[in-house]
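Pasting the structures in now, so scroll down.
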Structure 1
Amino acid sequence: MQQHISTSFDEDLNELDSMVTTIGGMAQSQLNTVLSVMDNLDEQVLNTIIKNDKQIDQFEQKIFDKALEIIALRSPHASDLRKVMIAPRVASGIERIGDLARNIAKRLLTLKTNKKSLPFVDEFTTMGQDALSTLITINDAFGRSDVEKALKVWENDIAIDEAYLRLTEIIVKTLDQGGQHDAETMRHCLFIAKNIERIGDHATSIAEQIYFRVHATQIDDNRPKQGDAEVSD
């Protein structure tokens with residue numbers, strides 16, 4: 001990292017980066033926890049996940065405030081300005097990942113309340129673990145300004161997209177065949193699958209921000225994107 005005449009300026013930049021890695025760890029913990037209770041739908045744990053999401057929202061605001069403080073007091077330029085401006089963008093993506101983990105918890109809690117279980121637990125867990133691995137990698141990539149790791153996340157998002165398409169095909173086929181699972185349960189499954197897929201998308205966007213932070217240019221986006229289906233929440 002470039003050293004500045006003002007040691008406090010370096011300390012401010014380091015603190016901002018540290019705050020972003022902290023919020024990344026918070027979202028990572030939320031996702032890991034919700035994946036851990038997909039099989040038993042532990043009501044207490046699910047409620048805790050939903051409650052803890054507010055802490056991520058509040059921490060995101062602290063990152064925005066810190067970035068504004070640095071701009072006001074330090075008037076950063078060039079690469080320093082990129083670092084300051086990128087931090088809130090990355091934090092915003094991470095906050096959205098936290099929202100998605102909360103949304104999954106809410107739907108699992110609804111299933112629990114209605115005395116239902118989550119079908120296709122193995123498939124959901126596998127896809128979720130892929131998304132979690134992506135989040136872990138992108139958090140580390142930001143902390144190290146590691147463009148190579150960021151590009152790996154960016155390139156591998158297609159694997160999560162493909163897993164999402166396979167899982168939605170299973171869900172829709174089960175629904176069409178009128179199996180043991182009711183339509184409402186299948187609807188929750190579709191939303192949960194989409195929430196996990198969106199986590200991969202946000203990690204990909206963060207990878208693009210890391211690339212821009214280091215190279216001051218955008219990634220040449222020529223990846224194929226699997227599927228156009230959208231399920232909103």
Structure 2
Amino acid sequence: MTPYISVIIPAHNEEKYIARCIRSVKKAAKEVAGNVEIIVVCNRCTDRTAEIAGANGARVVSNEDRCIAKVRNTGIAAAKGEIIVTIDADNRMTKGTLKEIDELLKSGQYIGGGAPIRFERYSFPLWLNDLLCRVSFAMTGLYSGIFWARKETFDAIGGFVDKKAMEDVATAKLLKKHGRSLGKKYTTLRKNYLLNSTRKYDDLGDWLYFKLLVKNAGTFVKAAFGKTEGVDRLLDELFYEYNDRH
């Protein structure tokens with residue numbers, strides 16, 4: 001059966017989390033009429049991610065780039081569905097996510113969008129993180145977390161913007177601009193949300209990102225003026241190197 005929705009999951013050494021992510025997608029898939037395929041893009045994996053993903057019904061493809069945008073684009077290129085949805089391997093989607101995405105796209109009003117973010121657990125610093133996310137999304141309208149749009153839309157904008165730092169914001173801007181040219185809006189889910197993993201907070205402390213902002217303030221200022229080398233190194237440390245150690 002030809003897939004209607006393709007869910008792309010980029011994964012670098014995610015054997016501890018990939019199964020629960022896939023389970024959340026399967027629950028959401030039961031709420032939509034069309035067939036849903038799950039594509040796990042195994043990126044430089046040296047653990048059992050691919051084995052576990054395959055055992056849980058996902059189609060596994062490989063990518064060796066050290067850039068999350070290229071990893072996602074590999075999944076989009078392999079996708080057969082009319083609608084593309086992306087979610088990171090350590091996160092989960094709520095039950096009605098795919099149904100709501102389908103309804104919003106069928107309305108003809110929206111080019112695509114993102115999703116609100118909620119943490120798996122909360123503490124005072126995590127509530128502050130949550131508030132910052134909500135304010136940032138509300139001010140810019142560039143919702144991310146879970147990206148969704150029709151495959152033809154991703155093809156039209158050339159997929160995710162090929163950069164390490166802030167590729168999600170850059171891609172959201174492209175989707176928003178493309179939608180404007182077609183008289184459509186870039187939006188966010190209203191009834192469903194991304195359940196964001198707290199594994200790094202659990203391991204490194206709930207003030208993690210506030211400490212990183214203070215410690216790397218100069219790096220972020222340079223990135224704002226186009227010098228992204230420092231941010232690229234920081235992302236490598238937080239994504240690839242962290243996953244390799246855990």
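Overview of results
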| item | result |
| --- | --- |
| Which of 1, 2 leads on Cα Rg over 2.2 N^0.38 Å, largest value | 1 |
| Structure with the greatest value (metric relative contact order in percent (Cα under 8 Å, 6 or more apart), set 1, 2) | 1 |
| FRET efficiency 1/(1 + (r/R0)^6) of positions 88 and 112 (r between Cβ atoms, R0 = 30 Å, to 0.05) derived as 0.25 - corresponding label from 1, 2 | 1 |
| Given -28500 for helix-only ellipticity at 222 nm (-39500 (n - 2.57) for each DSSP H run of 4 or more, over all residues; to 500), calculated: source structure among 1, 2 | 1 |
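Taken together, the values in this text are just the output of simple stated rules run on the coordinates, not laboratory data. Not measured: the values here are computed from a predicted model. Cβ atoms are built from the backbone, for glycine too; each structure is taken alone.
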